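Just below sit the structures, each encoded as structure tokens.
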Structure I
Amino acid sequence: MQVDDFDFDLPDELIARYPPAQRRDARLLTLTGAGMGHGRFPDLSAWLRPGDLLVFNDTRVIPARLFGRKQTGGRVEVLIERLLGGREALAHVRASKSPKAGGWLEFDQGVAAEVRGRRGELFHLMFTGCEQVLDALERVGHVPLPPYIDRPDEDTDLQRYQTVYAREPGAVAAPTAGLHFDEAFIEQLREQGVETGFVTLHVGAGTFQPVRVDKVEEHHMHSERFRISEALVEQVLAARARGGRVVAVGTTALRALEAASAGGALSSGEAETDIFIYPGYRFRQVDALVTNFHLPRSTLLMLISAFAGQDRVLAAYQEAVREGYRFFSYGDAMFIEGTQHAARNTQHAQDGGDV
């Protein structure tokens, strides 16, 4: 399977560099058993049924981008990839020359970081001038907007590049499908009988890394940490028992659910995952997906191609380009029913109802 098979032409003007005026103002392209359709994001309520379980990712984006200088005076840009606890973190560091172990990076307001060494492409940093890394980031950090937005972060990004239900700090990229939901819309869905649940997957900067191989199967995913609660496992069991669907809000929620099912049954707990989903994957948990539009040749485009069929997805993307949909993090949304839904329900019944 070739990476080129997941390419498409995208005019630059269709990349959304700012969010819409209101969270619900996005358009919605639907890809279901009824075919392809167009609407507005609030129309999602018509596609969800009483008894469905809507699963959100409650990770919280941290102000993970820092600008400073090395001891030698050269400018440096740091993007925190993972908090290690206390004053330690792993980070991407951009500078004219990579800093060496024992070197120091200096930021504003007395915040500094010692380079302790490297772990692969990441730098191990120990911060000073703060009690916790998060304290330093809240003082001098910037919203880590994706590279394709191609502008400095602004005050409005503090709110809009964050879901309204974010509560677990640790992500350096937003689970962007959730950006379309406001509190009132979530409550409306609950009132119509749609249940809501939460996973936590801390999205890493690796989600924006290009695929650098020609063959899909040779790509290795970056690792991300996730947590599934026992309460969510019970919610999934209950949804299956009543004939409801599990609807993931975003590819991160989907990946967490599928990674936690690698052994067959959905398991609670906290773990690392580098799960790579591309056509040929057999989905175990997710029946439908709310998602944004993804980059050409990206692993996320491969994921939704596995979920809904490569030809159908690429045709939908071509239609979205023709219709002028807005793409990527601040862009429009899709509601997709998985092609394996019916087969999975049949297998579920044959297995005696186990998740």
Structure II
Amino acid sequence: MRSTASYLRWPLIVTAAGILLSGYLGWEFSSSGSGALSFLLIAVVLAVLEISLSFDNAIVNANKLKEMTPEWQRRFLTWGILIAVFGMRVVFPLLIVVIAARIGPLQAIELAAARPAEYAELIRDAHLPIAAFGGSFLMLVALSFFFDQSKEVHWIGRLERALRSCGSVRGMEVGFVLMFILLFVWLLPVRDEKLFMFSAMWGIVTFLAVDALGHVLDHWGQSQSRAAQGTAQAGLGAFLYLEVLDASFSFDGVIGAFALTQNLFLIAIGLGIGAMYVRAMTVMLVERGTLAEFRYLEHGAFWSILILSIIMFGQTMWHLPEVVTGLLGAGFIAMAFVSSVLWNRRHAAIAD
């Protein structure tokens, strides 16, 4: 079995390179040692923010990855990390500005470099549709887990059994999310209703489309004469699902990062460092079989996702500090971990 240090090799290398680069950027922007130190510290805080917000993402990724072939696991952990770091932490914020300001990509980069305050304001103005899309998508991710009729292990017993029984009604999870959307449409100012509804519905459509694509590819692959070809196609559906899931998780971190700095390049460095540690945690969870060892850890992650989805909806009306999101998510996972340890000890004692 690989040592813990081996999983951290690349994250530590990226951390060292990121700290040096952030210090250099600080020096270039301020021409002072204090400016360089300020940039360096912000990069570290951003990395910690990303890790705290994405630990539940690592657990869900690991759960999906263990069902994929080794080839598609490697593709997700190589191509996927490139998409996660450069796509969501660099291209996505630029794309928001391109659409919101109706300017070209090169102009958006120039805006980020020369007028960071104006760039950050455009990002913040796009927060409502981002939160509506991410909230509906993540809520469906969580409810699909709790409504699953094949789910046999329950952490919060009565509540999870009640949710599982709701899953016997076809499409109940979509109906639940739609009711939640209608509640917020009723609460939101009239000027925001249409944009919120449109964005939230796209979150539902995206989830259903990715889920359907995975089932179609899986069914198509199983009908082929060669089993290897079939598993590869099923891997593509899972790969796309994980990429959209990662994108939804990234919204909160990207938006929250602008509360610390308006420098796009520093945000990319800090969140990129954090994403590398999330990748390392994902690999370790898969290779060590940690999810099987701690039976409630996955439940804690999905409760964290459900809470995050509710918070994202709430952020369309109120400002909720990112530290609250991180602490709530970490709290559910920590409680699930403790419950798993206690369960293991009880059953070990019974076995003896």
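Only the coordinates and a few stated rules stand behind these numbers; no lab work does. Because the structure is a prediction, the values reported are computed rather than measured. Cβ atoms are built from the backbone, for glycine too; each structure is taken alone.
Things worth noting here:
- Comparison of I, II - label where FRET efficiency 1/(1 + (r/R0)^6) of positions 41 and 57 (r between Cβ atoms, R0 = 25 Å, to 0.05) is highest: I
- At a computed -6000 (helix-only ellipticity at 222 nm (-39500 (n - 2.57) for each DSSP H run of 4 or more, over all residues; to 500)), which of I, II: I
- When relative contact order in percent (Cα under 8 Å, 6 or more apart) is computed for each of I, II, the largest belongs to: II
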